[in-house]
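Each structure below appears as structure tokens.
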Structure P
Amino acid sequence: MYKILIRPILFLFDPEKVHYFTFSVIKFLHKIPFVPGIIRSMYQVKDKRLERNLFGIRFQNPVGLAAGFDKNAVIYNELANFGFGFIEIGTVTPKGQAGNPKKRLFRLKDDKGIINRMGFNNEGIAPAIENLKKNKGQVIIGGNLGKNTATKPENYTEDYCEVFKALHPYVDYFVLNVSCPNVGSHAKLNDKDYLIELISEVQQLNEELSSRAVSRDLKPILLKIAPDLNNVQLDEIIELVAETKIDGVIASNTSTTRDNLKASKARLQEIGNGGVSGQPIKAQSTKVIKYLATNSNKAFPIIGVGGIHSAEDALEKIEAGADLVQIYTGFIYEGPSLIKRINKAILKRK
């Protein structure tokens with residue numbers, strides 16, 4: 001029904017406007033008695049064999065929603081009913097910011113992809129916290145952290161720590177987003193020495209905050225990397241994880257490459273800059289996952305994301321070395337049934 005009826009209608013309109021219209025529809029539907037239960041019965045797959053225990057967290061299933069969809073933690077409670085095992089909110093920056101000028105979100109229909117240059121548009125810490133206070137505890141919540149675009153390089157760490165400290169009581173794990181190609185002046189964030197400094201500062205803050213918390217448990221911290229890293233850079237990531245003992249890696253973010261796209265050069269030129277997501281980056285993302293898993297001897301957990309539009313795509317990521325997977329563009333193109341299909345395929349694989 002989604003691909004035959006709903007998606008063709010939604011795809012007639014501007015992607016960013018449709019995104020927020022969809023939020024309104026989901027919110028409205030969940031206010032109707034019995035609808036949340038119907039959605040759960042349609043999409044959720046409950047089975048102990050789907051559970052995953054990673055970095056001290058028990059995930060009900062290994063299929064998550066990637067950051068960027070619910071930036072301000074507006075509909076995570078409702079989205080949980082569609083069967084996600086975890087949902088990553090953000091990217092959250094210290095101060096709210098408008099992001100890059102519109103238009104900044106584009107569909108590549110023939111490629112089953114998206115190009116975006118959103119630029120970390122979000123409302124900032126305070127609104128995110130107010131929304132997270134409404135957490136019904138139905139799903140694991142990750143917090144994706146970024147810096148404000150206007151922040152000077154010498155203050156990058158301060159930005160990450162500010163968001164980390166504020167969100168610490170409200171999320172289950174953290175992601176340091178250092179690989180988004182759409183925020184400008186991010187060269188420093190790709191420097192290994194700086195990443196060691198950043199991770200160390202956040203880990204120290206984690207210890208301080210966790211010592212004051214009731215559970216006293218450290219919150220897991222992961223690093224989100226780009227799919228465009230070469231093998232030397234990936235070796236540096238492996239070394240970085242070993243040196244800092246960060247809890248895991250998310251592979252991968254969007255790509256700046258435009259290789260092998262069906263979209264015409266004229267269309268791509270019209271769109272301009274931005275990160276590519278969806279099917280066009282599936283192979284590269286999987287290649288990065290396999291390289292990290294193989295060359296580290298599977299020394300750390302990996303969350304695989306990039307081009308998952310089918311159960312087979314998800315299994316490919318898992319076979320390459322991913323412990324969990326995330327979807328975003330696939331969720332838009334394939335609809336909510338994708339989550340169920342992936343979980344069912346994982347059960348059949350066992």
Structure Q
Amino acid sequence: MKNVIRCGVCGLGRIGWGFHLPAIKHTEGMEATAVADPLQERADEAKSVYGVQHCFTDWHEMADAGVIDLAVLASPTIFHREQCEYFMSKGADVFCDKPMALTLEDAQVMAEAAKKYNKKLMIYQPHRLNGLTLKAQEIIRSGKLGKIWQIKRSVYSFVRRNDWQSFSAQGGGMLNNYGAHFLDQFLYLGGESKAEAIRCETERILSGGDAEDVVTVVMHGAKGILYKLEINMAAAMSVPEIEIFGNKGTAYFHSGKWYLKYCPDMAELVMNEGFAAPDRRYPPRETNFVEETAENPEVSSYDWYKKCRDFYNGIAAPLVPLEETLEIMRLLKVCRGSSEQFWN
């Protein structure tokens with residue numbers, strides 16, 4: 001283990017307070033040295049609850065103090081580019097919450113800053129290590145479903161957003177908020193480095209502001225897999241969270257459990273090229289299916305920070321390579337354009 005990484009968390013909202021600070025405290029080799037939040041009471045709370053030594057209401061002051069090795073950006077998306085560049089100019093590496101930036105162009109500037117200042121930059125994509133993804137990977141790699149041709153991800157809820165996430169100018173909307181998660185999850189599950197084609201439609205139904213709360217994305221990967229994403233914050237009923245289709249069967253996850261149905265030994269397909277169907281019947285259906293249920297493995301949400309620690313300590317490759325994040329930013333840009341074209 002190298003020296004302890006001194007971390008400074010920038011932004012003490014839901015993700016900063018609820019995940020990043022406790023994860024740092026639970027990870028050997030990392031220390032919550034500083035925090036920055038414009039609300040004084042939140043900075044004071046970090047000091048009293050987590051014993052943070054350096055508390056600031058201005059993130060510039062945290063960067064200027066020279067007390068951190070790693071800046072953890074848990075601030076709203078609109079601030080990511082400016083904060084990333086500034087912290088790197090002051091000698092700190094950066095671990096940034098998703099999405100990487102407000103635009104692809106801002107993300108590219110952040111990547112160039114990492115090169116300019118010789119600093120490390122990685123984006124937090126938690127769905128790469130959760131139980132759902134790990135089990136989906138296991139099912140796909142088992143070969144039980146045969147060749148995978150479609151993966152569908154559905155996120156349904158009934159939520160009326162009234163915070164900064166409901167304003168487009170602040171980087172809000174479900175395409176940025178949830179789409180950044182699940183587009184990354186798609187490519188990760190499919191082992192894809194980029195998408196070949198993508199189209200998107202968005203709507204605002206329940207939320208305030210002007211940002212979308214309903215998103216539909218259809219994407220094709222280079223490996224021939226069709227990816228479908230439905231984000232619906234105006235749905236009062238649930239559907240399967242993920243569905244995986246192969247040429248030998250199907251698996252889906254719903255209400256805390258996986259359901260698999262597949263045909264390991266498919267009968268030989270005998271073609272009938274005539275117009276008259278034998279016995280005036282539809283073709284026979286497969287009957288020798290195997291049905292299984294399974295559960296997601298137990299995974300600590302803090303495991304991400306072990307990967308984080310090892311990357312920033314220089315002893316491991318990044319769990320999320322920067323070029324893969326830039327591809328997600330490109331896809332988000334294309335989705336925006338596709339949606340605007342649809343409505344125009």
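When semi-axes √(5λ) of the Cα gyration tensor in Å, for residues 55-158 alone is computed for each of P, Q, which one produces 35, 15, 14? Derived from Q, not from the others. Given a value of 50, 50, 41 for Cα extents along the principal axes in Å, point me to the structure among P, Q it was derived from. Traced to structure P.
Using helix-only ellipticity at 222 nm (-39500 (n - 2.57) for each DSSP H run of 4 or more, over all residues; to 500) as the calculated read-out, with -9000 as its value, let me know the right label among P, Q. Numbers along the way, then the final one.
Values: P: -12000; Q: -9000.
Label of the originating structure: Q.
Using the calculated result 23.5 for mean count of other Cβ atoms within 10 Å over residues 7-14, pick out the matching structure from P, Q. Structure Q accounts for this read-out. Which structure, out of P, Q, was Rg and Dmax of the Cα atoms in Å, for residues 271-334 alone calculated from, if the result is 12.1, 40? Only structure P yields this read-out.
Bear in mind that the values in this text are calculations on the coordinates, not laboratory data. Only a predicted model underlies this, so the values are computations on that prediction, with no experimental measurement involved. Cβ atoms are built from the backbone, for glycine too; each structure is taken alone.
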